[in-house]
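Alright, structures below, take your time with them.
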Structure P
Amino acid sequence: MRKILLVGGDSFSDQYCHSYDGTDIVTWPILLAKKLDMTLKCVAQSGSGNEQIYSSIQDYVCDHNPENIGMIIAAWSKAERMDFEHAHPRPHRKGKRTWHNTRVNPRGELYSFIRKSIRNFHNLQMLCENHSIKYKQFQMISLFMDYVSEYHSHTYEETRLDCIKHINESPQFFHIDKSNFIGWPIYNEAGGFVVGDYTVHQQWREFHKLANDNPDSSFFKSAKDVPQDYVIGPHDGHPNKAGHKLIMEFIHENL
C-alpha cells in the first residue's frame, strides 16, 4: 500500500483553482506525489487562509490512521485571510461541512493576523511530531507583503519592519524547527524566503516593481514585456505549467 502525501494550501496548490480551468496545468502536489510514488490527498482550497490550511490537515490526520500518512506538506497563505465553516448546502451531503473564506478579516489587525499564523505553523509542527509523521512546511505566498502594499503604502517600509519584529517576538519563533520549515523565518534579512517569490515570482515581481517606480516609461506599458516564464500572465501571478514543475522540483530538493 502506497503512503499518503497530505498537502494543504491555497490556490497555488489547488488543481481546481479557476485560473487553471481549460489549461494543461498540473499543480505541484500532483507532480510531487507522482515523483515520490505516493497517493495524494490534497486538502488545499483556492482563497484559503492559514486557519483552513491547518484545520483541514488536522481533521484529516485525526480522521484517518496516521500510520498511512507518509508525509504532510503545508504551503502557507496570507495572514489576513479569514476562514470559516458552513454546513454543506447539498442535502445528500448532510453532516459534511465546507470551508469558505474572505480576502481580508474585518476583525483584528495585521500584527494579530501574523501571530495567529505563526501559532498555526507551530501547531502543524506539534501535530506531526506527536504522530511521528514526516513533514515540511513553507510560506508559499507572502504572509503580509500584499496587505502592507495595499493598506500601508504610505508607511510601507516601516510597516514591513514592524511585521518582521512581530514575527521575531512571537512566543513560537525559536520553537519552529528550521530543518522542516523551508525558508524560515520567511524574510530576506534573516536569510529566509517565500517559496513562491523565490521560484515563480522572482522576475515577475521585480518587473512590476520597476514598472511602479517608472510610471512614465513607455517600455513598461506593454503587457507583453512582463516576464511570463513561470506565471500565467501579466495580471495573473499563479504558476503556469512550467511554474508548477519548478515549484515541485524545488520542494523535492528540500525534502
Structure Q
Amino acid sequence: MYIEHIDVIDSTNEELIRRARVGGMPQVLIATEQLAGRGRLGRTWVSNKGEGLYMSFLLRPEISVEKAPLISLIMGLAAHEAIKEATGIETKLKWPNDLVIDGKKVAGILASSEIKDGKPDFVVIGIGINMFHSEFPEEIAVTATSLKLAGGTFIREDLENSIVKSFNRYYDIFIREESFRAFMEEYNSLTVNVDRRVKVIEPGNEYEADSMGVNENGELMVRLDSKEIKCIRSGEVSVRGVYGYI
C-alpha cells in the first residue's frame, strides 16, 4: 500500500475522502500537523505539530455495508499491537474507538465511508495517537495522556511502520474471513468497558446498564436493569463509565 508523508493538512481523513471521490486507490497518509483534526461525534482532535501521529488509510473493501464499521475495531486491535511492539506500553481498548493507558485516552479512531450501489465505495479509517505531548488543554487534561507521559521511549518512524504492518495483518484476516468472529476473544480481553457498569448516551436518551462484551457484529451487548439484553451499534452512541470517562 502506497504511503505518503505530508507536513501540514487540514485533516488526513478529509484529504483521503477527497482523493477517494476522484478515484484514489488504497493508500496511507501521515501528517506532521493537522489544522482541523476531527474526533468522533464532531469533536476536535488536538493535532499540534510533531506531538502526535496523525494517520489515515484509504480502503476499498469488498464487504457489505453492515460490516464496514468493524474496520474501526480492527484498527483498535492493530494499534494496540503496534504501540506495544514499538514502545513496550500496554494499552487497553475502550469500545468503540479509543485506546487508553491507566484510564486516560491516548489514541482515537475515526472512520468515514460512502455507499455506492448498495456497497461501500470506500472506507477511510484514521487514527490519532498522542505521542510526545507533555500537557493538554484544561478541558481534556483529566482524561488525556500521551505515550511520553506514560514513560514510553520510541522512534516515531518505528511506530508508524508498526501500525501499517499490524493494520494490514488484521485487515487481511478480516477481509478473508468476512467476519469479526476471529477477533472477539482478543478484543473483549483488551476492552476496559466490559463486565462493568456503564452509561449509554444516545441522542436524546441516557441510561445505565451492565456491559457484557462485544459480539461478532461489533456491537456492545448490555444488560438493562429490566434484564433485557440490548446490542448497541457505535454510530452516534457514546459509552462512558458511570463515574467518569471509563
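Tabulated values for the structure
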{"read-out": "Label whose coordinates, when distance in nm of label points 7 Å out along Cα→Cβ at positions 142 and 238 is calculated, return 1.3 (choices P, Q)", "value": "Q"}
{"read-out": "Structure (P, Q) behind the derived value 2.0 of distance in nm of label points 7 Å out along Cα→Cβ at positions 14 and 54", "value": "P"}
{"read-out": "At a computed 0.97 (Cα Rg over 2.2 N^0.38 Å), which of P, Q", "value": "Q"}
{"read-out": "Answer label among P, Q for the case where distance in nm of label points 7 Å out along Cα→Cβ at positions 102 and 190, calculated from the coordinates, equals 2.1", "value": "Q"}
{"read-out": "Cα extents along the principal axes in Å, for residues 62-165 alone from the coordinates reads 49, 37, 19; which among P, Q", "value": "P"}
{"read-out": "Structure responsible for -11000, with helix-only ellipticity at 222 nm (-39500 (n - 2.57) for each DSSP H run of 4 or more, over all residues; to 500) calculated and labels P, Q on offer", "value": "P"}
{"read-out": "Label whose coordinates, when mean count of other Cβ atoms within 10 Å over residues 134-141 is calculated, return 22.8 (choices P, Q)", "value": "P"}
{"read-out": "Of the structures P, Q, the one that 3.1 was derived from, the read-out being distance in nm of label points 7 Å out along Cα→Cβ at positions 30 and 198", "value": "Q"}
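Since every read-out is calculated from the coordinates, none of them should be taken as a lab result. Here the structure is a predicted model, which is why all the values come from computation and not from measurement. Cβ atoms are built from the backbone, for glycine too; each structure is taken alone.
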